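These are the structures, in structure tokens.
Every number here is computed from the coordinates shown, using simple stated rules; none is lab data. Computed from a predicted structure; not experimentally measured. Cβ atoms are built from the backbone, for glycine too; each structure is taken alone.
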Structure 1
Amino acid sequence: MSKKPVIVFEGIEGSGKTHHILNVSKYLNKKKIKYIKIREPGGSLNSEKIRRLILNNKSSFNRNTDLLLYLAARSENYNILKKYYKKKVILIDRFTDSTIAYQHYGLGVNLKLINFINKHITKDFKVNFTFLNIVNKNNMIKRLKLRKKLNRYDKFDNKFYTKVQKGFLKLAKKNSNKYQIINSNLDINENEEKIIQSINKLI
């Protein structure tokens, strides 16, 4: 394992992934370990523009347009990722597995199409480890209600999120040695400790 790994935080809405990536960022700052943190969609100037377009509540794109916009946002980030690949720890809030879980398992877009375009965009960039945060329906709803503002992807029905989470779990099962499942229904402090322990092993 590289000592400057690419570490991704995945999960559906309300699963706690953003909280944990921020906690890991604080830990790396404390340890004076060089890293970059990026989110998808977003992370670079142009990718953030695409993010606003995708998540805007007034947007009503079809599923193929949504896919292409997400991949376009990733394409805009590639130079940043390439620049720091194997030079700094890279933390990513959502990456390729989110595209598969949401667009394929959730919305039914052809998986071969997703993989083909994604491979073309990311080239030889590889993820070393993924933290998959899972959450039950009740906690997801409760946490979404606490948000000041909901975006377009916060407003799908529960069946959609169930399909997406099952998709994530299928991906984790296929690559179990590179995944850690974090049950965010459990105590948050306990989960923070689990993740930091794994981060120490990775770096």
Structure 2
Amino acid sequence: MSDTEFDRKPQKDARRGPPILSCYDDLAGSCAYGWSMLERGVKDRKSAFHTPSVATVTADGSPTIRTVVLRSCDSAAKSLRFHTDTRSGKIAELKQNPMAAMHFYDAGAKVQLRLAVRLACLDGDAYDAAWAATRPMSRECYQVMQSPGSQIDDPYGVTFDPQATKDGEDHFVPVVAHVLRMEWLYLAAKGHRRALFDFEADTQSWLVP
């Protein structure tokens, strides 16, 4: 385990450039710092990690990407969660091929995370807990009668029906992303740091930036 203190402000590099992270030369600490940024992304709406990109593969083999809202992070279980509509393209795509990628970048911190993940729809108690935690304004997104991406003649032609959709619950689905690998990139003025953490193989290594 690393002794990196994540609540401590980055230390000023006396030789050159802006302050650097305390995990700069700490491999395990860089992994832990990455998870701490993901955890912060769930709680802080202003965090750059609050809205990551998720890339999946379409039926014809083409890559497609979109932005989601990070709703949960479990560093012990190596998993993340976001919510979507049951009728969205990403649901059909993950059912055909659950392998996906997630991208996070914080321009202020100069940190990028690229995650290889396996997606799955949640059900049972996990589904119930996720739905119970959603806010009324969030539920409106799932009360839309037309499927996401449907062609319409007028942008005002979108219809909402809370009763017909059971307040939106009929179209709501929480998706868990099981993190298989994390690639860390820290852009520091004194020299970049890049690392790969393979949670399936339980290995970690520095990479050439």
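Structure summary
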{"quantity": "Highest-scoring label, criterion being distance in nm of label points 7 Å out along Cα→Cβ at positions 94 and 134, among 1, 2", "calculated": "1"}
{"quantity": "Ranking 1, 2 by distance in nm of label points 7 Å out along Cα→Cβ at positions 30 and 62, the structure that comes out highest", "calculated": "1"}
{"quantity": "Which of 1, 2 leads on distance in nm of label points 7 Å out along Cα→Cβ at positions 126 and 182, largest value", "calculated": "1"}
{"quantity": "Distance in nm of label points 7 Å out along Cα→Cβ at positions 86 and 142 derived as 4.5 - corresponding label from 1, 2", "calculated": "1"}
{"quantity": "Value -5000, calculated as helix-only ellipticity at 222 nm (-39500 (n - 2.57) for each DSSP H run of 4 or more, over all residues; to 500), assigned to which of 1, 2", "calculated": "2"}
{"quantity": "Structures 1, 2, by FRET efficiency 1/(1 + (r/R0)^6) of positions 78 and 190 (r between Cβ atoms, R0 = 30 Å, to 0.05): label with the highest value", "calculated": "2"}
{"quantity": "Label whose coordinates, when log10 I(q)/I(0) by the Debye sum over Cα atoms at q = 0.10, 0.13, 0.18 Å⁻¹ is calculated, return -0.40, -0.70, -1.45 (choices 1, 2)", "calculated": "1"}
{"quantity": "Answer label among 1, 2 for the case where relative contact order in percent (Cα under 8 Å, 6 or more apart), calculated from the coordinates, equals 35", "calculated": "1"}
{"quantity": "Given 2.2 for distance in nm of label points 7 Å out along Cα→Cβ at positions 22 and 46, calculated: source structure among 1, 2", "calculated": "2"}
